[in-house]
Structure 1
Amino acid sequence: MKRVAILISGGGSNMLALVRDIGQGGYATPVLVASNDPEAKGLEKAAAQGIPTAAVDHRAFPNRESFEAALAEKIDAAQPDILCLAGFMRILTPGFIRRYEGRMLNIHPSLLPKYPGLHTHARALAAGDREAGCTVHEVTADLDAGPILGQARVPVLPGDTENSLAARVLTVEHQLYPQVLRRFAAGDRTPILL
């Protein structure tokens with residue numbers, strides 16, 4: 001059974017979707033939920049599920065490398081086979097990514113390669129896009145550019161705001177990410193399209 005560590009920065013809704021699916025499917029064990037923000041509400045939610053948690057406050061470190069060294073220490077102690085970024089809002093250095101290469105996933109709230117980085121919903125609305133969505137991809141040193149393992153689409157509706165579009169995309173994130181993780185844990189990297 002695969003061991004999964006999940007990195008978060010906020011409320012942890014994608015983390016909970018992954019944990020629920022793991023519990024139902026029995027294909028993995030969540031061994032750690034870690035955050036760069038000690039105040040992240042997702043840490044409390046993970047602890048309530050009986051999952052070990054760790055907080056490594058990035059603000060306490062002089063640079064990315066020292067923060068990532070402390071974070072990697074917590075991750076490595078949990079011995080995960082797969083590392084899932086689920087709303088983890090830190091750009092990772094190439095050295096950190098190499099350490100977990102081939103076993104690190106991320107979910108991004110756009111239909112990559114469109115709109116890597118931040119403000120994805122505002123950018124989709126400004127461009128007049130007729131659809132939006134999310135992408136699960138392997139993490140590589142190039143920001144939001146790793147091999148795509150799944151995408152889910154939603155329509156952009158008349159009168160949509162950033163918030164209304166974000167809420168619709170989040171709903172399909174919670175469906176897509178668990179399906180991709182389930183396949184990835186079984187060694188299947190065939191992309192899923194929802």
Structure 2
Amino acid sequence: MATVTAEMVKELRNMTGAGISDCKKALEEGGGNIEKAIELLRKRNQATAVKKQSRDAKEGKIASYIHDGGRLGVLVEINSETDFVANSDPFQDFVKEVCLQITAMNPLYVDRDEIPEDVLAKQKEIFLAQMEGINKPPAVMEKIVEGKIAKWYSEICLVDQTYIRDDSKTIKDLLTECIGRCGENIKIRRFVRFELGEGL
């Protein structure tokens with residue numbers, strides 16, 4: 001077993017925000033490799049985050065981000081269970097990353113549940129019309145449409161989007177990691193994105 005030093009534990013704790021004993025255990029299991037330890041902590045955070053997502057989150061922050069010399073702006077509300085967590089570094093960092101993601105990728109909704117039924121139905125119609133003339137069994141056509149819808153979700157829903165700084169993660173993954181680090185439920189509630197001259 002690799003020797004795990006206090007300095008290694010401190011470094012991992014600073015990188016992840018996880019508890020000291022969790023960091024030590026992850027480093028031991030990961031053979032002293034920081035990257036493996038982070039991966040182990042991430043998997044555990046995802047497991048604990050599921051339990052926390054049922055709890056009320058009524059505190060949090062409303063944050064803004066202005067880009068490109070005032071030509072583009074984002075306003076977002078992200079909730080936590082306590083104001084203590086809302087003022088913590090992991091939470092503040094997450095809020096900042098969400099603002100940057102919205103600025104860069106222009107999502108239309110926070111998640112799939114926000115999409116109106118008529119909008120979803122219309123999009124399915126469009127995908128079916130695009131496949132007119134393709135001679136495939138109905139079950140195969142249905143699978144193709146499902147795939148197109150999943151790709152569409154990843155374009156228009158914030159939590160389904162690929163994270164702009166790391167294409168191995170989605171914003172949902174980032175949210176799950178933040179829940180694990182902060183130790184309580186966190187929810188992206190709503191956002192607006194303004195672009196100068198939009199709609200004129």
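Each reported figure results from applying straightforward, stated rules to the coordinates on display, with no laboratory input. Worth saying up front: this structure is predicted, and the values here are computed from it rather than measured. Cβ atoms are built from the backbone, for glycine too; each structure is taken alone.
Looking just at FRET efficiency 1/(1 + (r/R0)^6) of positions 11 and 59 (r between Cβ atoms, R0 = 25 Å, to 0.05), which of the labels 1, 2 belongs to the structure with the highest value? Show your work: numbers first, answer last.
Details: 1: 0.85; 2: 0.25.
Looking at the calculated values, the largest one is 1.
Mean count of other Cβ atoms within 10 Å over residues 67-74 computed as 13.6: which structure among 1, 2?
The correct label is 2.
Looking at structures 1, 2, which one was distance in nm of label points 7 Å out along Cα→Cβ at positions 27 and 43 calculated from, given that it came out as 3.1?
Value 3.1 for distance in nm of label points 7 Å out along Cα→Cβ at positions 27 and 43 corresponds to 1 out of 1, 2.
Computing Cα Rg over 2.2 N^0.38 Å gives 0.99 for which of 1, 2?
1
With mean count of other Cβ atoms within 10 Å over residues 75-82 computed per structure, which member of 1, 2 shows the largest figure?
2
Upon calculation of relative contact order in percent (Cα under 8 Å, 6 or more apart) from the atomic coordinates, which of the structures 1, 2 produces 28?
Working: 1: 20; 2: 28.
Traced to structure 2.
From which structure (1, 2) was helix-only ellipticity at 222 nm (-39500 (n - 2.57) for each DSSP H run of 4 or more, over all residues; to 500) calculated, if the value obtained is -17000?
2
Given a computed value of 2.7 for distance in nm of label points 7 Å out along Cα→Cβ at positions 83 and 115, which structure among 1, 2 does it belong to?
Comparing all candidates, it corresponds to 1.
Given a value of 1.04 for Rg/Rh (Cα atoms, Kirkwood Rh), for residues 123-170 alone, calculated from one of 1, 2, which structure does it belong to?
Structure of origin is 1.
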